[in-house]
1. For helix-only ellipticity at 222 nm (-39500 (n - 2.57) for each DSSP H run of 4 or more, over all residues; to 500), the calculated result is -21500, so let me know which of I, II, III that is.
2. When mean count of other Cβ atoms within 10 Å over residues 239-246 is computed for each of I, II, III, which one produces 18.4?
3. Can you spot which of I, II, III the value 29.3, 95 was calculated from, given it is Rg and Dmax of the Cα atoms in Å?
4. Figure out for me which of the structures I, II, III the number 35, 21, 17 belongs to, where semi-axes √(5λ) of the Cα gyration tensor in Å, for residues 151-342 alone was derived from the coordinates.
Structure I
Amino acid sequence: MSERHSAADTSQTGVTQHHAAALGAPGLAEFLLDISDAVSGTLDLDTILSRVASITRRVLDYQIFAILLVNERSADMRIRFAVGHLPEVVENVRVGIGQGLTGAAAQNMATVRVNDVSADPRYIPALPGIGSEVAVPIIWNKQVIGVIDVQSLHKNSFTEEHQRALELVASRIANAIENAKLYRNAVAREKTLALLNDISREMTAILSLDELLTRTAEMVRRVIDYHLFSVLLLNRRTNKLEHRASVRLGENIQIKHDIPLDKGLVGAAATERKAVVVKDVREDVRYVALNPEIRSELVIPLLYKDEVIGVIDLEHTRKGYYTERHVRTLSTLASQMAIAIANARLYERVRLAESRMEREMKLAQAVQKELLPASAPRMPGLDLAARTVPARELGGDLYDYLPYKSQRLGIALGDVSGKGAGAALYGAMFSGLLRSQQEIQSPGAVLQALNQALLERRIESQFMTLLLGIWHERSRKLVLSNSGLPYPIHCSAAGTHQVRVAGLPLGMLPAAGYDEATVALQPGDLLVMVSDGITETQNGKGEEYGRTRLERLLREAQQQPLAVLLDLLFADVAHFGEHRPAADDRTVVVLRAR
């Protein structure tokens, strides 16, 4: 919007400015990859937590980000890493399990999200002015080992989408913390840990489920030998474990044999939610004989967010082959794999949703195009042309021609606050309201009626700027009223000048009045309306295109056909902006008196 509306914009959009950025479908996949790389690339806990805090800030606008870890000896939690806390708080604060919002999250093993901490008696003040908080438990092997605590100065800062993102972060941090502890406490197992770290990074970088399962078979063989490797995923509709991937002696095979949860060793591992190790399957009545060569078997449940999603099954021809060391190693891999499977499934849903959204976006674009006039109306004394170029797939600018009685024509140019789908929907609603006001005689009265109509349908942080002119064919005069758009420019033989008519944006304040200005157009005169996407286009130096350049181009192209004039204007603006993606929609309406 133009400079003179910056204060109003801030008051209306302040709620959204401090909210975290929304995770769109491509953004979520990138976020998952970044978090995975951050926690998988090192075993140094400080480095991991610092990276996670930095990556998390991309999607959450927080004042405080803290990781509290459980001290098993004292049965409380201490801040292990923090951004925003005072040093003395980090050094001295101890939070008991069940104490405060973080303690509640740890005690209940469930996320606590509070939109207004002043209304929650559990809140423990750590910094003045905090408005909202979310605490996510970090769970490892069914035990809380810590809590992610994020706080904002604003109320209602954190949504369910932000909560899910933090829960994904918590699941990754849990593995990182335990791997770091294992690294510190068992240097002798350095080679195995390094290998597990590599496998974890490889797993989390794969977002295709089929590719993930195939690669997992290869990764597992790097640490544990097997004759037959299988991944069975739980179908909750049938309550059966379905073979999703199987490898025998390095060859991918298909096993079309679903196993109910109450059958076999795989069913036992899934039902009991713990590893099953059998030294001789012939001596275990639970064994489902699919391969007569098999003697020993190891089954590890795949747990994601404390729910069984499947099992990893290793079988070997040697009796008593699998040991507790194999159980520990495969359990570590299973926790990584469960997350990778969940991420791959989520990515698949995101990809399908993205495809659906793309189809819906194309339909929305077609609908929005139909809402704009197909062509300019024919008037004996006036030529008209208009063009709009949205900054995104859907635009928030609009223009329209409104036939009035007594040889009068309304010419409107509007700009919705914001961009994208929300602005497009708001603009579509406004177009209907605009056309419903055609019985009103003056543009100022139309704007006043529209302002009242939008206030009755108030949508937070949304408002409208509109420049409306009514052309009187008989008198060859244009009566203008404005609610926040740049002043229209009158080009005549005497030069160019701005028609200074202003007013508050529509849908912001009640009882707003709107002035009118009348322009008499002589043959050959131009009247040019532009949205602020034209004048506020910036180059690489941060300079704006501005009115001076606009008026100079209009003087030079004043005699050109209107279509050519629009070509020249949009090309000049794009050139000035160095052909970078537009930051705002660009719309121009041109009138020329015959």
Structure II
Amino acid sequence: MISSGLFILPGLAYAQAGPAVIISYLLAGFISLAGMLSIAEMTTAMPKAGGDCFTVIRSMGPAIGTVAGLLSWFSLSMKSAFALIGMSVFTMMIVSVDIHIIAVSFCFIFLIVNIIGVKEAAKTQVVMVVGLLILMFLYVVWGMPSVEIARFTPFVTHGFRGVFSTAGFVFVSYAGLLKIASVAEEVRNPGRNIPLGMILSLIVVVIFYIFMIFVAVGVLAPSKLSQSLTPISDAAEVFMGLGGKIALAIAAILAFLSTANAGIMTAARSLVPLSRDGLFPGIFGNFNRRFATPQNALFLTGFFIVLSFFLKLEILVEAASITLILTNLLACFSIIILRESKIQNYRPRFRAPLYPWLQIFGILTLGFLIFEMGKIALIITFLLIVGGFLTYWLYGRVRGYREYALLHLIGRITAKELTSRSLEQELKEIIRERDNIISDRFDAIIENSLILDIDKALSLEEFFKLVADTMADKLQMESTVLFDLLMRREKEGSTAIMPTLAIPHIVIEGEKHFAVLLVRCRRGIMFSQNIAPNVHTVFVLVGTKDERQFHLVSLAAISQIIKEHDFEKRWLEAKNQEDLRDIVLLGKRRRAE
């Protein structure tokens, strides 16, 4: 995020908003919160390459998902192009080389770095960002005493409409928040690191934006600042001399390099989910066998960035901002659909606060920003959306069907069965990969277990009769014998360990037999008049004597699963038997090695 939005845009933005440009940057950062937190939540539930694109496809369907994927790609690619052009402007202050030659050369270098791998690209990124932050801190500390407060009067020189339209113009400055989600598949511990990275990035960057632009407005004459493409360096020259100007030019170059590097890294990965789902040519979803990077998507991204060098700067910035605003809009809509669809296996590690008011706020304010940006912004918005839908209609419509959450939501509203379990199954596999779940014997037992989903209230005898009839064939024994064993065990001591949960477990004759029966009784089973009159959840464990050790392992596994804070709620709200099975399979517990 610390790149062109700080080292080039403040001058152009100041021309539109005056000293209130500081409010425009703060406002843009505040409005980006809704989209950022929504993307963070969805990405922790589905940490796959492409980030928001992947999640929008699973939420709103392949047509809108194609639009979202191409918007992400456009936004990140143009942000990188903007950074490379900005870098070239500053490099020309040091060496006299054609701006396009510099930009194309660095684009090629970062393509090579990203093809070699994310780990290598990340090491390069860390070095550049540390050096950048040190120089920026020195700029703020050194510049504050030179600020002239009189330069902030009048503060709002172009009206509040100018403040809002400028907030939309500089929105591209926060594109880095989107980049974090785009490499989710390659992030360790995504449930923690993705939201933490986003939140800390936004806080740090907003603070630096506000203080650095405050210094620039406070030390530069309005006529010079409004015409400057190097506002921070020009401000540094005022209170640090020529050496300061060169130092901040170097800081700017580091910023542009780091942004371009991250932009190329993440833009290419926006195409991966589209390709994997058949919505874009499959060749762009292939990963290099040696380096495990999407080399074809990287090459296409590099080519598009080079073409972007020849756009007018203001158009490039505005297009990048609009695509980013639209991406955040789709994220706000998507999280509402995902939550309200009540999909069982949508299990984010991080949940956006203040739902749904935060998302409603985001939708309204982001839409307002686009309208405030003017006619050209609306035309660009229209062309981008139409282009995305045309790509889907001409290519992905016949190749890329995917079940999505919106169908589940419509099914809830209309009470019609519009979906299979393909989305639930896909999310289950994503959770297993995300949480590094390695199936053990208990998982295998549950995968093949019998399930009872009962709607009426039952007495204990009625329930055990039903259990015995259900399990008799699988255990190869008479149902009457099984019923007697269950009743005898209950008389020895109640197996209801909670008012709403019981775990009847018995030992049978024979060898190498072990089975689990999962039961949900919506209206309750009366295990005990006083202690457990209304049991909804039952795990029935039946095994031979030689399976006593595994019997204990299974009891331990169940005890860990039922301790999850929302277990009972999810158990009662599960749509069908397979949802009940998934609750157990995806429950948090220690796996046997």
Structure III
Amino acid sequence: MDNTLPDLQERKLSAILYADIQGYSRMMSQDEAGTITRVTRVLSMIRNLVGDYGGSVVNTAGDSVLALFSSAGKALHFAVEMQKEMSQESIWSSGEAPITFRVGIAIGETFANETEVFGHSINLAARIQSVAEPGGICVSEMVYRSVRDWHGTKFRALGKKTLKNIDEPVEVYDVLFGDEVESAVSELNLADPRLENLVPDSSIAVLPLENATGDPADLHLCQGIVTDIITNLSRFRNLKVTARHSTFLVCNQINILPEIGQKLGVRYLLTGSFRRIGNQLRITIELVEAETENIIWSERYDGQLADIFEFMDDVTATTTSRLAIHIDMAERKRLATQIRPNLHAYGLILRGLDLGFRFRPESNSHARRLFEEARNLDPLYGRSYAAMSRTFNVEWRYSWAEDPNAALQEALDLARHAVECDDFDARGYSEMGIAYLYKKQHDEAIAAYERAIELNPNDADLLAEMGDCLVYVRQAERSVELLKQAIKLNPYHPDSYLWYLGDAYFHLGEYEKTIETLQKMRDQSEGHRLMAASHALIGNKSEASTHANAVLEAHPNFTIENWRKVPPNKYPEDLEVFVEGLRLAGLK
């Protein structure tokens, strides 16, 4: 017997995560080939995601994952996102047994040589994993003390547990986690959005579906269905459709239909509920006149998850016909030729879009992994390429990319591919527009945006993004018009709309309007550059200096020379006006 100890080259304190598939042996006995295929795909994704969240996989053994992290917080962050991912994955399992993990996390010293990692704490994490419920996370007391204040989680003490091959009983805590809630919701001021006109006859808001199943994993599907119905309805020029952002925020605080209609400035509401049992769906839909609460049309849909695309098309067609909205020949052709994606690929896109709204590097990478898998499942699904394009754009705009030029080029290439796959999807054209804009190919950017708006003329985000583009090509007057239209469609809009509008006023030389507009932003941190330049150019030296200091506080490494490379102005002299304002404000 060889008692020689391994040549240990590295010793460090680590947070150890051990994840194991529940019921793996049973799944293998029922469908060995299918289980191997599914588990291989899932484990491959998890290995990639671990790196995005700051960890490293040191071993996978058929049905388990062992990963090391530099801190308990990083390990817990990954564990929570992984379990959310797997709970949503189970929705799209097509009747097969869902792949469910148990996760255990411990802290301790690990010892490594060239091929293996050792340590008592690894065994401890594996044993703690066995205490967790399927889909759950359990942690040691040391981990709990490190992360007990971690946002979005609560902990429940399970007491001292006797674990296999562990000498002393171990204090174990169960991690309770749920969907993140957008912080802006609790702070939202639902004052009337000052709509300039009376409520149009042809105006509608699609409210969030009630998740009658009660499973938090279904929320992304409920929201995705609503978002796609809004997108479908926004194609009709004569129908004013409130954007998702405003509808979801208002409905988080108000549940009285006449008041929702008043706050959103619409005459009609589309509301309903969603219930899922396995792959069986029951969805109820009602078209309601907001002020009177009279039901104009109601329907109940019973079917399979695979019927979801027909359901959304039916709701779109019936809603428009009930509101007497004309469907022209181009729209009929588009509906007739609309591509039906692979159902699982569609689910991956919905999950990834949820992550994309967080604007964090690890979430952006996570979303990209899902979009790439959707592309692999359905190579002709244009939406996957458009979604991937946005992740590279975000990576470029937030300076996360190691090679910024390559990231921007990849964003453009993917957007082009999206359009090649589906010439009727506005998303591909909008992503192409923003990529061309920041590559300073202005004519191509405008052409792409024009096509996107031709396809979806009432998409508020598209209107706002095209408004931003027009600022840089001396079309600020039209930019203001588009942004005002976007704000009407999205009265509780994100701050970006105000930033774009303030920039348009700046390029028109209306510096007072710039200041007035930016002061309405809930978070003014990204508005300080424009505020500093605007105040400086009208001689308000004190206010200009205050905002210049705020710029440096938010971005300590800010220099005019570095920043001037970012704005994609077609005419350099337009950018010089902004630069002069920054200099007058005291920035260098």
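1. Working: I: -12500; II: -21500; III: -16000.
The read-out comes from structure II.
2. Numbers: I: 18.4; II: 15.2; III: 24.1.
Computed on structure I.
3. Details: I: 32.4, 104; II: 29.3, 95; III: 26.4, 89.
Attributed to the structure labelled II.
4. II
Bear in mind that the values in this text are calculations on the coordinates, not laboratory data. Predicted, not measured: the structure shown is a model, and the values here were computed from it. Cβ atoms are built from the backbone, for glycine too; each structure is taken alone.
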